[in-house]
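> What follows are several structures.
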Structure I
């Protein structure tokens, strides 16, 4: 399942392609979504056969809050360094948000199965794809 809530086709097509690429990187990736700087869902991709935990309205609200939280973290980057990704462990899913270096796209959110080694997937698989697409300047930690 893919979706768009954007009228701008260039960022949408690019975001959709990134979501597709990310989902193919590891079988434990459940979901990938990209939001713009206003927190609006631009594109997402759900693993085939998976029942989503959030409906599209809940996802939209969650992404808006994710972008807001990511923006507030920028206040501390001068002392702590740039955010590479943030992570939340829920009882039913693991979820990470990765800030994007793009004028229209703000954050990539990815969810993982509970057994996933999300850190190595993000650092060794997702970040290289984003770096190749010039969506992050995140250096290795």
Structure II
């Protein structure tokens, strides 16, 4: 006599166990892998690793592959904020220049932000179509 597939409770238990493990994994990765995203006005007193977003202000000095690193300053994208000195070591994106909005990952050490990652924001995605045409 052949058993029907729906009568096996072991399959249901295994499927529920796998679903439970996957759900726990998703919650764990969503919670544990976060880095706080801040602007220069929110950085004061933070010593942990953060993601810092702001506008590059000049002058840009140094070389990102030398001991002193690439040095520039950053302030909030909009509005008045403190000016944060940045020291960056690593590859510099082609679109990097004064006035560009950037995302940095690093730590505040002794009054300057030591960045380990640098990405630029594409300006065409953050401007209205009327100002992009001019």
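> Figure out for me which of the structures I, II the number 24 belongs to, where relative contact order in percent (Cα under 8 Å, 6 or more apart) was derived from the coordinates.
I
> FRET efficiency 1/(1 + (r/R0)^6) of positions 25 and 41 (r between Cβ atoms, R0 = 35 Å, to 0.05) was computed and gave 0.95; which structure, I, II, did it come from? Please list the in-between numbers first.
Numbers: I: 0.95; II: 0.45.
Among I, II, the structure yielding 0.95 for FRET efficiency 1/(1 + (r/R0)^6) of positions 25 and 41 (r between Cβ atoms, R0 = 35 Å, to 0.05) is I.
> Oh, and also: Thinking of I, II, which structure, once Cα extents along the principal axes in Å is computed, gives back 84, 42, 29?
Answer for the origin of the read-out: II.
> If distance in nm of label points 7 Å out along Cα→Cβ at positions 65 and 97 is computed to be 0.9, which of I, II is the source?
Values: I: 0.9; II: 2.2.
Structure I accounts for this read-out.
> Where does the value -6500 come from, among I, II, when helix-only ellipticity at 222 nm (-39500 (n - 2.57) for each DSSP H run of 4 or more, over all residues; to 500) is the thing being computed?
Values: I: -9500; II: -6500.
Of the options listed, only II reproduces it.
> Hey, mean count of other Cβ atoms within 10 Å over residues 73-80 derived from one of I, II reads 9.8; which structure?
Label of the source structure: I.
> For FRET efficiency 1/(1 + (r/R0)^6) of positions 57 and 81 (r between Cβ atoms, R0 = 35 Å, to 0.05), the calculated result is 0.50, so let me know which of I, II that is.
I
Computed from the coordinates by the stated procedures, all read-outs in this text should not be read as laboratory data. Not measured: the values here are computed from a predicted model. Cβ atoms are built from the backbone, for glycine too; each structure is taken alone.
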